[in-house]
1. Thinking of P, Q, which structure, once relative contact order in percent (Cα under 8 Å, 6 or more apart) is computed, gives back 35?
2. Given structures P, Q, which gives the highest value for FRET efficiency 1/(1 + (r/R0)^6) of positions 43 and 115 (r between Cβ atoms, R0 = 25 Å, to 0.05)?
3. Thinking only about FRET efficiency 1/(1 + (r/R0)^6) of positions 83 and 163 (r between Cβ atoms, R0 = 35 Å, to 0.05), which of P, Q has the largest value?
4. Assuming -9000 is helix-only ellipticity at 222 nm (-39500 (n - 2.57) for each DSSP H run of 4 or more, over all residues; to 500) as calculated from a single structure, say which of P, Q it is.
5. Could you tell me which structure in P, Q was used to calculate semi-axes √(5λ) of the Cα gyration tensor in Å, for residues 35-106 alone as 31, 13, 9?
6. Using Rg/Rh (Cα atoms, Kirkwood Rh), single out the structure from P, Q with the greatest value.
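No lab work stands behind these numbers, since they all come straight from the coordinates. On a predicted model such as this, the values are computed, not experimentally measured, just so you know. Cβ atoms are built from the backbone, for glycine too; each structure is taken alone.
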Structure P
Amino acid sequence: MLFRKHEILPVRTIGDPVLAEIARPVERVDDSIRELAAEMLLAMRAFDGIGIAAPQVGRSLRLIVFEVPPSDPPEGLTSGEALLLPRMPFVAVNPEIVAAAGELVEREEGCLSVPALYAPVIRPSRVIFRTMTLDGELIECECGGLLGRCIQHELDHLDGKLFTDRLAPNAARAAAGRIARLKRDGARRNYLRTKH
């Protein structure tokens with residue numbers, strides 16, 4: 001059997017037009033989608049991320065991959081955390097958030113497409129998440145904790161948003177100079193963040 005050597009895909013950075021597009025649905029899961037998911041997983045791990053969306057590697061498709069670490073204590077998990085955390089890494093095809101629940105929680109976020117910038121973002125503490133797997137399984141579950149936040153962050157990418165679009169006015173002002181520099185630096189590199 002022949003195995004294709006995987007190269008680490010470059011990650012698109014803030015300012016790249018693909019990150020502002022609404023991604024199109026995956027029409028069918030075939031070998032090219034499975035290959036893309038495998039390449040996304042390699043890129044996510046190479047850049048030390050816990051999630052990545054297809055637009056971040058230049059493909060405007062509704063596909064995300066995440067590998068959220070286990071939560072402690074395990075007895076406080078939502079049904080989605082109990083279901084999905086043991087299945088990491090997880091590939092979600094045409095994922096969606098059906099509803100948000102719980103209180104709003106502020107937590108610092110970063111992003112592979114916004115290198116070295118971390119800022120507080122307010123999001124719902126839990127979401128009802130629905131997706132298909134690569135095997136065609138339909139999953140719908142409630143997700144909280146870091147998994148719930150990761151899902152919300154990655155689904156924003158599918159709708160053309162970055163976490164910087166969700167910053168409170170004070171945080172946005174504080175980050176404005178850094179964001180402008182990242183866009184300038186990205187333009188010089190064609191918005192490609194590479195790993196050697």
Structure Q
Amino acid sequence: MKSSPFTAVLASTIFAGAALAQSPPATNVPAPPPTITAPAVVPGAPVAALTARDAGFIAAQLENNMAEVLAAQRALEHSQNPNVRGFAQKMITDHNYAQSTLEPIASVHHIQLPMTLSDPHREMLDRLGQLSGPALDREYVNSMVNEHALEILAFNTELPVVVDAHVSAWVQNTRPMLLQHHEIGQQLLVSLPRTG
């Protein structure tokens with residue numbers, strides 16, 4: 001069967017699109033900048049009590065940031081893949097920043113940093129500690145995609161009901177970062193070789 005010029009162009013477009021879909025995303029892009037300005041957090045100034053929901057949300061986010069930084073440090077130490085290492089470095093930079101902007105809010109409401117991680121986070125770190133090479137890369141990036149999907153759901157649930165202005169601003173400023181991480185993680189996962 002003779003191929004027409006149209007068929008050749010179509011085939012080259014499909015192959016080029018497939019190759020593009022497999023290329024790793026840029027991991028050195030900065031996090032989206034804050035867009036919401038909250039009232040200043042003044043240590044020692046009287047503050048209204050948080051709702052139990054807002055307090056629980058803050059506590060969970062303090063732990064999530066810690067767990068994601070620890071997982072990223074593990075990936076950075078053991079991965080040989082420059083794209084995975086770049087993604088891990090981005091997680092460290094962005095989640096340390098998120099933590100640094102959340103800690104003053106937690107502090108004025110007497111919410112302590114967690115001393116231990118929850119079972120799911122400990123299990124994730126344990127899994128990462130047992131892997132190396134491409135298996136570590138896939139497990140780390142897949143874990144981050146799943147973690148960020150859960151966080152985005154939590155943020156979407158919190159946003160319409162949050163009462164405190166500081167918490168509301170933090171949620172609105174941090175959510176775009178999580179969406180960016182999730183998107184980069186999904187793209188990176190597609191570009192990694194399949195293992196096992």
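1. On the way: P: 28; Q: 35.
The correct label is Q.
2. Numbers: P: 0.95; Q: 0.70.
Largest one: structure P.
3. On the way: P: 0.85; Q: 0.30.
Result for FRET efficiency 1/(1 + (r/R0)^6) of positions 83 and 163 (r between Cβ atoms, R0 = 35 Å, to 0.05) over P, Q: largest is P.
4. On the way: P: -9000; Q: -24500.
Derived from the structure labelled P.
5. Working: P: 24, 16, 11; Q: 31, 13, 9.
Comparing all candidates, it corresponds to Q.
6. Details: P: 0.96; Q: 1.10.
Largest calculated value belongs to Q.
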